[in-house]
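Only the coordinates and a few stated rules stand behind these numbers; no lab work does. Quick caveat: nothing in here was measured; it's all calculated off a predicted structure. Cβ atoms are built from the backbone, for glycine too; each structure is taken alone.
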Structure 1
Amino acid sequence: MKNQNLVSIIVPVYNVEKYILNCINSLKRQTYSNFEAIFINDGSLDNSISIIKKNFDSRFKIVTKENGGLSSARNFGLKYIRGKYVMFLDSDDYIKEDMIEKMLKTILEKDVDFVQSGFIYKYENFEKEVYLQEHKYSGTIKYNYFNSSKTFIPVWNKLYNYQSIKDLIFKEGYNFEDIIYTYDLFNCCKSYYNISEAFYYYVQREKSIMHDKSINNLFKPIKSIDVILEKALKSNDLLLIQLCYYKKYRTLIDLYRSLKHIKKIEIKELKEIRRQFSYIKVRRYISLKDKIVTLISFFSYRLLFFLLNIKDR
């Protein structure tokens, strides 16, 4: 296999026997053939690894470790890559057959640190596609992290130049680790390009962490946001600090609207965080949707939650 433009794909595996065949087949069908897929057996207890072995390909590699979670598996996989470019693929998801080819073509033509695409929410009975506007961003891109119209937070809709991310690691012990990793990505890179197409199928599983609606799980993203807030405070970048407070505020709004009843103590917390940022200063760096949500929240939280819940029906 030629190492020039080799793409390394890191695929953590843990108890996904019902889904992993779609993942495997989507890799084998890729129109770009010069890749390696590194499957990290993160202490899987079901037949996931057996399924990989039964459908093995010369471009596949299986490495095994004790169970440590998604971040631990991704960090472990990075030790084995040989490619100049890197992708992350979750083993319960799958990708379109031309994803690698088009992502690689774009990162080469645009000469950027990473490229990202839209993706498809894959439900049992329907699909929902989300897109980014085609555009190249360069220079000081760190503030783009906070604008949902300019980036998506997940790490799996991206292709990275490994030299640009070689010093980054996933923070272990957090369920919403992509919040932290992508923040670090935007702080260390100088350029990226958004592709308007959607290539990645993000499979919605009822029993996954992302669909756990327990109170304990609902507030886990805040722990990751507190990590990036701490990083911002150390940077002494006042705008970055305000944007991190804004992200915490906006995330809490999304979390609280999933509760049946908003309490006075929760409204008090929102108001306290709201005092930590100036809307006038952050509005330039957030999406139009977030501007509207924020302005309504200043008027009435109960009205905002009512409108957001109607929209989701």
Structure 2
Amino acid sequence: MAAHGEDDDERIVEATVEQVVAVAEQMVDLPWPDGDDSLPWVIDGLEGETLWLAHALPLASRATQAETRALVEPLVRLAGERWGARHHFDATRFTDDASTDPASYDRRSAVAGMVRALGADEAVWWRHREYAVVLVDSSHLPEAERRVAVLVLEADWLGRPGQEEEALASPLVADLLSGDTRRVISASWAVIATRDPEVLAPLVVARPAIERATADLDLGGALMSNEWHLRHALRRVELFAAGSCLCLAYPDHQTYDVEKEVERGHVRVVETVPNERQWVPDRICECTACGRRYQVEQGEYHYPWWAWRPVPDLSPAQVTEREASP
């Protein structure tokens, strides 16, 4: 760590993210101390310390948020390329301490204690060999409390990935968490196009992490905001989580092409209605899952659009009655 700025306590590592990743991979071979003593070490010019539980590499302390973001974001991307699936660790879930019955002690509480000691409630981690490489980032805190560090410890301390970790490892979720604009946009369209429960279920678990990862991401978009597409994709995830039919998303987005929805088996066209404003008649579409009907107007300005409006004479109560009928 090297001083940065006039304040000697304000520090950020003077290294590329490639160097940090390379050092993290070498940390797995460091010796462990005897007892509670710590072992200082230097690898390729980067200084760290080995504690009883983990090898620790400090990356930033009291640095500005812009400085830490410039380090953390590319580091997360490179780590994913190097080590694959990124897992999420919620330190607030594991609070066992010395007073806990040893028979029921959850060893993840030890890791959680280290994460919280660095000022964070959560961390992300990757598997490298039989180890976990953990990135702890508390740069959202007031300046005096900001810390960023890499911890390397035996993966067994984090246990077998649970539902949340498995969800975060799915390919579509990985795209949405990648920070890569093209991958996020592509994944958003994939979510908009699907009703597959196996695709959507991991997104329900990962949605809070996706919202955090994309909050400040500039997705661009000339005629329509790509952020709008992403938010609509997450709205579909909310509907799925609530057990609501995904056809309820139709009125909120103008890109649901009737022909494509028919091809996907999501709706069927049951009638057409003349529309003097357009070259094509409106279509009455019936959802194949719940029976709700929509009148769909198709138009074009700078791009084709489809406006889905619920047919008023088929209320949700009527749909429920219809579904219950033999």
* Asked: Can you say which of 1, 2 returns 21.5 when mean count of other Cβ atoms within 10 Å over residues 33-40 is computed?
  -> 1
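A value of 1.8 was computed for distance in nm of label points 7 Å out along Cα→Cβ at positions 145 and 169; which of 1, 2 is the source structure? Don't skip to the answer; put the middle values down first.
Values: 1: 1.8; 2: 3.3.
Among 1, 2, the structure yielding 1.8 for distance in nm of label points 7 Å out along Cα→Cβ at positions 145 and 169 is 1.
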* Entry that produces 10 once relative contact order in percent (Cα under 8 Å, 6 or more apart) is calculated, selected from 1, 2 -> 2
* From 1, 2, which structure was log10 I(q)/I(0) by the Debye sum over Cα atoms at q = 0.09, 0.10, 0.14 Å⁻¹ = -0.61, -0.71, -1.07 calculated on? -> 2
* Structure responsible for 1.05, with Cα Rg over 2.2 N^0.38 Å, for residues 113-296 alone calculated and labels 1, 2 on offer -> 1
